[in-house]
Structure 1
Amino acid sequence: MPSADTQRIIQGDTIVASQPQALLAELSEDAATGRIAEIYDKIRRFSGVPYVSSLQRYLATMPGVLEWAWDAVRPAMVSGAIPETGWRLARSVRLSPAAPIDQATLRAWGIDSGALAAIRNIAENFVRVSPVNLMTGACLAQLLNGASPSGPGFPNTWTPPAMLPPMPGNADPASLPPDHRAVLMRFATEVDGRPFLPALYRQIAHWPAVLSWLADELAPRFAAPATATARTDFRAAAREAAPDIVARLPGVPDCAPPDADTTRRVLATIDRYAETSPEMTMFGQLILDALPEVRAS
């Protein structure tokens with residue numbers, strides 16, 4: 001949801017700054033090595049998506065934080081407790097549908113069957129991963145706020161779903177033409193004091209006409225009461241489910257938890273994701289419902 005700080009970056013569709021501000025720090029997947037690379041691989045596998053979300057990539061920029069976080073929630077991830085809980089809660093999260101987009105409109109936008117399949121796959125990725133991020137953040141918040149579980153653990157018999165196909169990658173706002181960048185920046189929010197563009201929109205930005213449609217479709221929804229209610233209810237349901245999951249964890253990592261300042265930053269970031277993750281779930285599903293199915297060739 002665009003924040004007040006975003007309005008200092010853009011006015012309407014016009015970027016005020018001559019250059020986009022640096023986005024939220026992250027450790028990219030191709031730059032990850034050693035233990036971080038191993039954790040990234042496990043996150044992909046047990047989330048059922050072919051990429052690592054910006055939440056974890058951000059945690060990886062702080063020494064030892066992603067390692068601590070993964071070790072803390074790993075039993076609940078690999079057993080399916082976190083993913084399945086997130087997906088179960090997400091099934092009740094819906095907004096009023098957008099008007100369907102017909103094939104004639106897609107052709108006018110230059111969207112062929114390959115592009116349609118790619119766009120639908122992007123939406124499916126976010127509908128799948130966002131509830132996992134929401135539940136992961138809710139469980140981490142419990143631990144960072146002092147929970148000290150000593151539960152029985154979880155059975156390791158869960159098989160994650162088949163991984164979805166890869167996505168095209170996030171568009172770099174700095175490389176986009178000014179008018180295209182201005183549309184993308186309509187989705188900007190703020191995390192840890194820096195502009196943040198949820199990856200759903202950066203992925204869709206490879207198709208400017210679809211991004212423009214989405215910006216116009218979502219603009220009135222960001223602050224709509226129905227969106228706020230759905231967002232709040234999903235976030236509250238995740239927070240209510242987290243204590244039971246955390247209580248079953250066998251313990252906390254042997255290594256030291258993040259220090260007080262880092263904990264504050266991580267909790268603030270988790271809280272921000274608790275707003276954007278429900279939106280990614282709802283808006284990803286809205287895209288899927290509006291677009292036609294890919295016709296078999």
Structure 2
Amino acid sequence: MLVTTKEMLLRAQEGHYAIGAFNVENLEFVMAVIAAAESKHSPVILQTTPGTIKYASLDYFASMCRAAAENARVPVAIHLDHGDSCERCVQAMYAGYTSVMIDGSQEAFVDNIALTAQVTHVANAIDIPVEAELGKVGGKEDDGPDVKGDSSYTNPDEAEEFVARTGCTSLAVGVGTVHGVYVGTPHIEQDVLKAIRSRVEIPLVLHGTSGVPDDQVAEAITNGVCKVNYATELRQAFMRGFMGYMEDNPYVFDPKKPAALGMEAIQAIVESHMDNLGSTHKA
């Protein structure tokens with residue numbers, strides 16, 4: 001069933017678990033993530049980045065995800081990840097996305113507030129929840145710029161003011177994770193996360209989670225995270241399955257055959273994350 005992220009995340013917050021938000025790149029990703037959610041009886045968020053929708057379009061992905069959601073036996077939300085402008089967020093809302101993120105984290109604090117408030121003003125009129133980001137999640141998200149600068153951690157005092165002035169319904173925070181492939185062992189600054197949680201009541205979001213050890217993610221959920229994003233490792237899993245099949249069967253020309261192994265790999269990873277997030281049997 002198609003839903004927004006608002007009630008989904010509030011239930012997760014009350015139940016002390018998190019919802020997995022999985023970036024989908026094509027039809028196979030969508031089907032694999034939905035299969036995992038139905039197998040685990042878990043709510044799920046399908047999300048796309050600006051880079052992905054530039055490859056096709058908002059209408060393509062909204063239609064594909066809506067078809068999957070409306071036929072699914074579990075709650076499914078369609079989310080714009082890292083919206084790069086107010087215009088993009090509004091376009092996603094009217095294309096059928098049931099949740100949007102505006103990412104003003106590269107802007108100055110006051111400019112981030114102004115941009116986010118602009119999006120929430122439109123979204124509130126049509127009851128669409130808005131995720132924002134304060135602080136910097138390092139690395140490189142999709143085809144966006146490399147994240148650079150001083151401290152990447154979200155300031156708890158600023159977080160409280162930001163939420164009050166923007167009206168966002170969830171907040172992505174910088175607590176040590178990075179987008180893309182990690183070099184070395186990731187480390188979530190749990191004390192920073194706890195300090196933010198003590199000042200902010202809305203659901204908190206963890207980005208850059210591919211490769212973060214499960215125990216750190218579980219501790220982050222205990223400390224207030226309600227939505228956890230995964231992208232890179234799904235891409236890696238799909239390509240390993242696809243290319244592995246083609247290496248063993250170089251003369252196959254039906255793309256559905258290697259894609260099936262890629263889908264199996266994605267489904268296994270998503271199911272594992274749902275167990276760790278605590279969302280299994282919460283649908």
Comparing distance in nm of label points 7 Å out along Cα→Cβ at positions 125 and 245 across structures 1, 2, which is largest? 2
Given that Kirkwood radius over Cα pairs in Å, derived from a single structure, equals 19.8, which label among 1, 2 identifies that structure? 1
If helix-only ellipticity at 222 nm (-39500 (n - 2.57) for each DSSP H run of 4 or more, over all residues; to 500) is calculated from each of 1, 2, which structure is the one that comes out at -15500? 2
A value of 35 was computed for relative contact order in percent (Cα under 8 Å, 6 or more apart); which of 1, 2 is the source structure? 1
Structures 1, 2, by FRET efficiency 1/(1 + (r/R0)^6) of positions 93 and 213 (r between Cβ atoms, R0 = 25 Å, to 0.05): label with the highest value: 1
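Each value in this text was obtained by applying a stated rule to the coordinates, not by laboratory testing. All values reported here derive from a predicted model rather than from experimental measurement. Cβ atoms are built from the backbone, for glycine too; each structure is taken alone.
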